[in-house]
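Below: a set of structures, written as structure tokens.
Any read-out appearing in this document is the output of simple, stated calculations on the displayed coordinates, not a laboratory observation. Bear in mind the structure is a predicted one, so any value in this text is a computation, not a measurement. Cβ atoms are built from the backbone, for glycine too; each structure is taken alone.
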Structure I
Amino acid sequence: MEIPTIELKLPKTGYAIVIRQYLTIGQSRDLQKILLAEGSFNTETNKFENFSTKTFLTMQDKAAEYLVKEYKDEKGIIQPFSQEWLSNLPVDDGSLIYEKINELTNASTLTKEAKKKL
């Protein structure tokens, strides 16, 4: 099954990024495992706790691998995603990508009531 995608235009480089619209359950669980490897889950509050900022950044990078499918460079040539490419983008472009990744990864863990508010 092919996951639907959206296209995001980056302001500095002009690249068009193709991003998958959602995580699979397996991918979501992989991200949760990253959190649990460093922190804990509080069953009373239903929240992850006691993890470092480094863990969060590792989780974001893994989510980028799952969600960013490809990009079109300035010549319109489709290039596959790589972490090296993402790491070398201007801050404005990279931040926009990570904002979208955070939005998508947070949506995968929201309750039905919270998703209705989106």
Structure II
Amino acid sequence: MALDICAARNPEGELTDEDVQAFRDAKIKLWPGAFGDGVTSFGGGEYDTLVTIVTGSSLYKKWIPPETVRKMANLLNRYSADQLVDIWNEAAGEDLSLEEDELASLQRFFDICAERGLGLVGFW
């Protein structure tokens, strides 16, 4: 099932221009998904297994509030990007040839959300 995740100030999906610029400045590059841009939103189905394993929270929710996103960011940051690659490959049972840069972007995405008090809107 396709899942898109968007950073948002509220369940209606709003971001300020400053929010958008923070993601651009961080050079976020994630799987864009069906409707995402890979910068302020991404294809959540691509990362859900990893995020669920590491944080205990699935991305398959209509709204993940900022306080939960902050906890998720802290849990993701307990690992280096190369450790996240290993966790993802182990879960898949094969080498998925993932790039550390991509998972570092995922960590930065969650960090920006945590710093700016943003939640996540999911739609599928």
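Okay, here's what the table says:
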{"item": "Ranking I, II by mean count of other Cβ atoms within 10 Å over residues 40-47, the structure that comes out highest", "result": "II"}
{"item": "Structure with the greatest value (metric mean count of other Cβ atoms within 10 Å over residues 80-87, set I, II)", "result": "II"}
{"item": "Value 38, calculated as relative contact order in percent (Cα under 8 Å, 6 or more apart), assigned to which of I, II", "result": "II"}
{"item": "Top of I, II by distance in nm of label points 7 Å out along Cα→Cβ at positions 48 and 88, largest first", "result": "I"}
{"item": "If Rg/Rh (Cα atoms, Kirkwood Rh) is computed and equals 1.00, the structure in I, II", "result": "I"}
